[in-house]
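Read through the structures below before going on.
Taken together, the values in this text are just the output of simple stated rules run on the coordinates, not laboratory data. Only a predicted model underlies this, so the values are computations on that prediction, with no experimental measurement involved. Cβ atoms are built from the backbone, for glycine too; each structure is taken alone.
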Structure 1
Amino acid sequence: MTFFSIINRVEEVLASFSLSVMVVLISMQVFSRYVLGSSLVWSEELSRYLLIWAVYIGCSFAAKEDRHLEVTFIRSLLSESARRIVISISYIITIIFCGFCVVWGIEMLNFLERTGQRTQSLGVSVYWVYLALPVGMTLMGLRMLQRLWIVGVKGQLPGSNIIDKTP
């Protein structure tokens, strides 16, 4: 297995697991609140934290699939070589942004570890919630490096979009 196929699998498992558990927890909360007349104190908080993890893992998946939102109007007016340069520059800027997020996320994790903050209902360290930021941004940065290699070195442009198909 290649490095990126392992990352693919980890992303799929983590995101699917997070979303599946979230659905179960929210369903249990609704049933408990409206049928049994009492609510689960911890389910909403855990669902929120699972959503945070799913979003950051999803950012990496979106980068892999080249599905992040972008404005492509000006890029669609450029020649293929200029388009490749513009796309490569946008990937480089995104990689730099991911790097800043990872550094800031690690600083935040160090702060949280020193202060020993805990979540309200679950009582677990907030460290595990904030860990999603550096993990997700590291994965996304790796994906953007992969995309940069495909566009910048191999010369393959991302799939055409609707603007490219307009007459």
Structure 2
Amino acid sequence: MKVSSKTPNRSDATSAIDQLQVGLQSITQALTRAKMHERLLREADLRIDRSAIIILFKLHHRGGDAMRVSDIATLVGVDTPAVTRKVQQLEQHGFVARLADPTDRRAVLISLTDEGRGVVDRILRVHRAMLARLVAEWGEKEVATFASHLTRFSQALTTEVESYLD
């Protein structure tokens, strides 16, 4: 049996990249729509705005490490006063706490409270349920393959974006 040594032609590769671009644009638009945000929050039984969620997730992804407001602002891409105001609101709701910075007595660190972690957990549960609905008709192997490729792509994208910050 002869094995084909044919390599994909340039138009096949271009077509795949075009499909990837369209697919990613569609995903980005869907995930950033206000209606999507509102529905997920309703399902999680939460009343909290997008910017507050972003801050909670930034703190969560740090593995519980407290962060300075200025560092949160850099990660979120907004100015420090805007984050300060949002942190004050989150603190009033009991989602974050202010801690003294042991390395600089003038600075304050922000950390998630147990209640804040609970909010993040509720949102993550709702997100996972939505993802499960989206792939409900897929086979287990298809989901695993897609997850593997998406993880690989996400890691490459993160590396690319982080190189812009250097």
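Worth a mention:
- Read-out FRET efficiency 1/(1 + (r/R0)^6) of positions 36 and 124 (r between Cβ atoms, R0 = 30 Å, to 0.05), computed value 0.75, structure in 1, 2: 1
- Highest-scoring label, criterion being distance in nm of label points 7 Å out along Cα→Cβ at positions 12 and 44, among 1, 2: 2
- Relative contact order in percent (Cα under 8 Å, 6 or more apart) - structure with the largest value, from 1, 2: 1
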